[in-house]
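Down below are the structures I want you to see.
No value in this document is a laboratory result; all are computed from the given coordinates. No experiment lies behind these values; they were computed from the predicted model shown. Cβ atoms are built from the backbone, for glycine too; each structure is taken alone.
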Structure 1
């Protein structure tokens with residue numbers, strides 16, 4: 001069985017410019033994901049629309065494929081996949097079609113730097129023949145059923161139809177534990193990917209990760225939180 005890992009890193013970020021090369025714990029953000037992924041797949045593709053990011057990665061990993069058994073390809077993302085409206089799944093689909101001989105297609109977002117090699121290997125074990133895909137998840141920090149909707153004039157209503165705030169049922173332990181994707185690990189069988197083009201369709205298994213390894217960096221505040229979390233062992 002052959003496995004393909006894809007790491008897409010966009011150059012543009014309106015909320016946090018150059019976030020993918022921001023220095024986290026002594027190295028650029030993208031290096032954390034690359035280091036976690038390399039050695040676990042037959043081929044890993046790192047792709048970006050930013051020549052600056054690509055050059056930073058080349059400077060560090062240019063000789064990886066020559067020195068190791070697995071292949072590491074660093075390539076420029078096509079312009080059509082680098083617009084403000086481009087979806088990550090379209091990039092994955094593009095490279096999957098370019099590499100049709102791989103049985104599994106994995107996606108790793110560089111904005112989720114705290115996953116470990118163990119997280120990835122454990123997720124790989126979950127992708128058995130009785131599943132289409134596996135997605136990493138973590139618990140919601142706050143029960144969604146206790147959410148509020150802010151309407152016109154700042155007026156609030158309960159997000160949940162049962163109106164827990166109105167009836168006083170606000171103890172978090174009385175509400176179901178709900179999970180969310182944390183962006184760290186996505187894996188799918190090739191045949192399932194070609195059928196669904198979506199990691200959330202078919203029979204989807206979950207790989208649980210604690211909040212301490214579930215940072216997803218979109219803003220400078222997220223980045224500061226990741227800096228605080230990086231040395232927590234859980």
Structure 2
């Protein structure tokens with residue numbers, strides 16, 4: 001039946017900052033649309049590994065007041081609207097460049113932001129979490145910081161197998177607790193133990209890499225994975241590295 005989960009809270013009349021990394025952008029454009037339609041101002045920092053990974057530009061633009069496009073490799077993403085900007089670098093770098101006015105037209109000041117929603121890798125979301133209290137400490141007012149936590153999941157039946165348990169640490173008291181991410185992926189950034197999340201995500205690392213190698217092998221014509229390395233040799237290499 002699939003896990004029901006909990007929908008993202010859509011406030012009204014706020015200034016919302018969306019930070020997307022990689023596949024996180026596949027989710028954020030629909031959240032941006034809902035935010036915009038509910039009377040919020042939306043600034044969207046959309047980060048990609050390569051400029052060729054960009055998709056759904058029409059939808060992203062429709063749900064935002066301003067987009068700051070960013071990519072690590074490839075040609076710099078070309079904005080299509082006058083108010084949108086582009087940068088080459090990581091999430092923290094281009095948020096800082098925007099905050100300092102280095103990119104040009106700053107339509108929304110970070111000091112106006114009431115809510116931040118970050119969706120991306122665990123490392124990306126942790127970078128957003130930490131930078132809010134360091135690099136951007138003097139730029140941001142008190143706000144809500146949310147991360148969509150990509151815990152490992154298994155049963156897809158909500159709170160059954162505990163595969164998705166995520167450790168939280170209260171930032172004030174230090175008290176530890178655990179939540180089911182399948183019940184609610186949107187969690188307070190300041191409570192999420194990202195070290196715990198990273199370790200949990202690594203649990204299936206070998207299996208995932210072996211599966212990718214075998215899939216590449218199956219899709220290749222000569223059984224070399226398309227790169228001259230036979231699947232058995234690649235498998236041995238993966239096993240030796242773990």
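Given 16 as the derived value for relative contact order in percent (Cα under 8 Å, 6 or more apart), which of the supplied structures 1, 2 does it correspond to? Answer for the origin of the read-out: 2.
The maximum of distance in nm of label points 7 Å out along Cα→Cβ at positions 138 and 210 over structures 1, 2, that is, the highest value, falls on 2. Looking at structures 1, 2, which one was percent of Cα pairs over 15 Å apart, for residues 18-121 alone calculated from, given that it came out as 65? Working through the options, I get structure 1.
Work out which structure the value 0.30 belongs to, where FRET efficiency 1/(1 + (r/R0)^6) of positions 130 and 154 (r between Cβ atoms, R0 = 25 Å, to 0.05) was derived from one of 1, 2. Computing FRET efficiency 1/(1 + (r/R0)^6) of positions 130 and 154 (r between Cβ atoms, R0 = 25 Å, to 0.05) on every structure in 1, 2 gives 0.30 only for 2.
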